Structure P
Amino acid sequence: MKQREIWLADLNPVKGNEQQGIRPVVVISGNAMNDHLGISIVCPLTSRIKNYSGCLVLERNPSNGLSTDSEVITFQVRTLSRERFRTRLGEISGNQLKVIINGLSEILTY
């Protein structure tokens, strides 16, 4: 797993209102963590676009490998074990990562 990559990951089991199931996630943690700790910090994606403040909408394209337009849910950030990752789909751009990081900063401020 590398920063900016989109993977299908198994988020089960969950509790409460956490995102669940096998779904796309974008890796936001740095590569030193991803390569050496066996865990990665991710934001899940949803195809139910609600244009939440601080969340990035990704249009499907060959680069990101998504099958449908999706929203990165920055307020559902979580750490996943490498064992939860299934299939690499694609990646986002450096500018899109910056938008996600800005969204995280916004969420952590309020």
Structure Q
Amino acid sequence: MSKEAKFSMGQLVQHTMFGYRGVIFELDPYFMLSDEWYLQVALSRPPKDEPWYNVLVDNSSHTTYVAQRNLMPSHDLTHIQHPEIKLYFEGFDKDHYLINKSHIQ
């Protein structure tokens, strides 16, 4: 059984190990990629039964898939610079992004 998500879509977060900042654009209740990906990329072996998040990385054009235990709320509340930001969000309200409702399926 998966655990409750600590973060939400539109929330600004920071990776605890690598230090990069980003915004959550999707969340999975548990790990949903392949075992091969997990073995190659998730070297710290975070739990698969906890939430995982897709994050738009600030000042980059890539995204990451991150385990809940490797994220913390960002204290830097400035806008994220990412080419896909408007695909997922329609605005920014003080400390979080507003979900672009046309993107929700």
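Output the label of whichever structure in P, Q has the greatest value of mean count of other Cβ atoms within 10 Å over residues 4-11.
P
Quick check: -2000 is what I get for helix-only ellipticity at 222 nm (-39500 (n - 2.57) for each DSSP H run of 4 or more, over all residues; to 500), calculated from one of P, Q. Which structure matches?
The read-out comes from structure Q.
P, Q: which one has semi-axes √(5λ) of the Cα gyration tensor in Å, as calculated, at 22, 15, 13?
Q
Which structure, out of P, Q, was FRET efficiency 1/(1 + (r/R0)^6) of positions 68 and 92 (r between Cβ atoms, R0 = 25 Å, to 0.05) derived from, given a value of 0.60? Walk me through the intermediate numbers first.
On the way: P: 0.95; Q: 0.60.
So the calculation was done on Q.
Taking mean count of other Cβ atoms within 10 Å over residues 12-19 for each of P, Q, which is largest?
Q
Every number here is computed from the coordinates shown, using simple stated rules; none is lab data. All of these numbers come straight from a predicted model, not from anything done at the bench. Cβ atoms are built from the backbone, for glycine too; each structure is taken alone.
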